[in-house]
Structure 1
């Protein structure tokens, strides 16, 4: 391990790396519960999704450790799984097989952008504030989803949405949220995971959940969702905008995580650049393609990697340890399978809070920035679509620059993004016109 991971070069030990890997796993293990619940809303089999989630996380994280030798973990991303379910499948009417095809193609595009250098130009072209607004908007959107899943927010014919009745599941969800919030405020490792466990146990005590027949078992078959992606179906014009949205969100989600964690991980070179960033992004893209083949939404770099880095993780041994933990989790699928929506929904709200903190770094006093950022954030939950929020943001950004006489400051790539965004929105408007007509 010393020779392969260069432990002494990074001033670490095998013990420290293993502890860091376990720490990272505990802080992100909630995805094993949340991702299958969210994706199963598309009609995919939940048991198979548990296996797909664990395997894709283990493969992506393992590749990061063994090939890049970096302490970053990967798994199906929050926000990206919401986009898969509620925008592409439920919103646009695609089949889940086509949605997997969209994810695969987004991974292909991500690889092309990375190896050709276009990725760098895209990053430089899109204003930092817009990147932050996308993260904050997704946070608001998935928090809204969490409140819906929990039953705290329900449909209301007079006001579109309203407060739901405080049934047993809603009360249990509120208790779970309170537990998670308390543990996170106290900075306890695995606070979200512990909150899910506590809520599930309370659900069993109150008769809302059946006790699992076993604790340990062989993993559920992955075949109901694996190798089912429809790439040709994903190429139809109506879904091209979704491919771009997946690429955009995954790129800046991963980039934001790497930039936030690289300094503490010791991956900043003498010129201030992040070492191995291209390799990590290539693994990210490859993991997305592998995940779509296995049957899950976009695999991305998890910001929870910061917890393992804070615990001393500096090399790929941290990632390998986290990957092994995901493999071991496969054999506890009977427990994972009984965890209900009201236990995982509070996790969506907490993660939403974490993502919404991006708002702090946006200069809202400058209206040229504030208006497109606000539209990006607010349109995601209101239109029930992450891609529509992104589209409104970029269209308004370019439009404002034109109106104030600063069209020359908009870089060429951003004009292309704005055109794709316009096509996305105009397609939605055509559907609405047909419905009204």
Structure 2
């Protein structure tokens, strides 16, 4: 894998994940109490021995830069790095990235300099564990120009992805990005050719692209330089290339989830608490997910009832009830609180005890969850201050609401408290 260069696409403004992307790039959104989304593709690369990795981004990239610099420092004896490439103005291009392909095109001169055989292009907002070396080996064995990693998918979700048809040899003969209506129906295939049972094939009659591609180096360079008006891999580059290039499909059989929306992000996080074994597990010693080392103290639980939950290190919980929830690092929950079906991202710092005490005496709200509060089906972003006796339950079952001036949104029925927001005592949401 020394002959492979990794390119992770950081995505656009992350509007589907807003307000979680209000102050950070999409790959920097916290995940599973202690990780960030970017840790997934970077860890998969490292576990696959792909150690030359670029991350392309253009929105709110400061926290992403900081996280990568603190997390991934390779030894000076290894030719490895994880480096952010942000959108910039050059003599050739004075515009921001116009799409996934355009992002790579704008840095093509840098990427061409590497003495590699293939580029592997990855997305920064998916949850999965994959050995890319098997994917790349299949690409080499079939002498493919481009190989796409694919999963079988049902009709309900198919219109959200690029779907394709393949022949008996696994070659892609038709590709359509996010088809609707009749166009979607025409893309149905017999997925038993991928090894599915007849029943599984009936439930998942489409083949969806995971947004993971391997290109021969010269093929990617030629495609990007010859088609300057084409700015997106899924919508333009790959459908056009399927006509006269050997484009192969590689079936991925493991867990994979696109977590680009607030609802899917919320569901994917809470699914990690499932018993006895979640669909995706971070407890795999052979293929660990890496992140920044913080050297935090153990969590402290004082007379708490905790069920089906994950708790990040450095947390302090007092006489509370937590069920089916994920709590991030440095989470503080005071007495008589009930937390259910909730993702709390924790905090970036500890407030000194004296500061918290004086703040409470002056009717200020400290970082964390105040005494007597109840939170259900919500996402509490980092450094949020939830007052005492606050009720966050969305009792009126509102599906969408924009209350940014009050510190929260409601997306898909999920209350999202904005990073650093303050929810005063006795508030009811």
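Every number here is computed from the coordinates shown, using simple stated rules; none is lab data. Everything quoted here is computed from the prediction, not taken from an experiment. Cβ atoms are built from the backbone, for glycine too; each structure is taken alone.
For the read-out distance in nm of label points 7 Å out along Cα→Cβ at positions 7 and 71, a value of 1.4 was computed from one structure; give its label from 1, 2.
Computed on structure 1.
For which of 1, 2 does helix-only ellipticity at 222 nm (-39500 (n - 2.57) for each DSSP H run of 4 or more, over all residues; to 500), calculated from the coordinates, equal -21000? If you can, show how the numbers build up before the last one.
Working: 1: -21000; 2: -5500.
So the calculation was done on 1.
Ranked by distance in nm of label points 7 Å out along Cα→Cβ at positions 199 and 279, which of 1, 2 sits at the highest value?
Greatest value across 1, 2: structure 1.
Match the computed value 5, 21, 32, 27, 12, 2, 0 of P(r) over Cα pairs in 10 Å bins from 0, in percent to one of the structures 1, 2, and report its label.
1
Can you tell which of 1, 2 yields 0.55 when FRET efficiency 1/(1 + (r/R0)^6) of positions 111 and 207 (r between Cβ atoms, R0 = 30 Å, to 0.05) is derived from it?
Comparing all candidates, it corresponds to 2.
Kindly point out which one of 1, 2 the value 34 was derived from, the read-out being relative contact order in percent (Cα under 8 Å, 6 or more apart).
Traced to structure 1.
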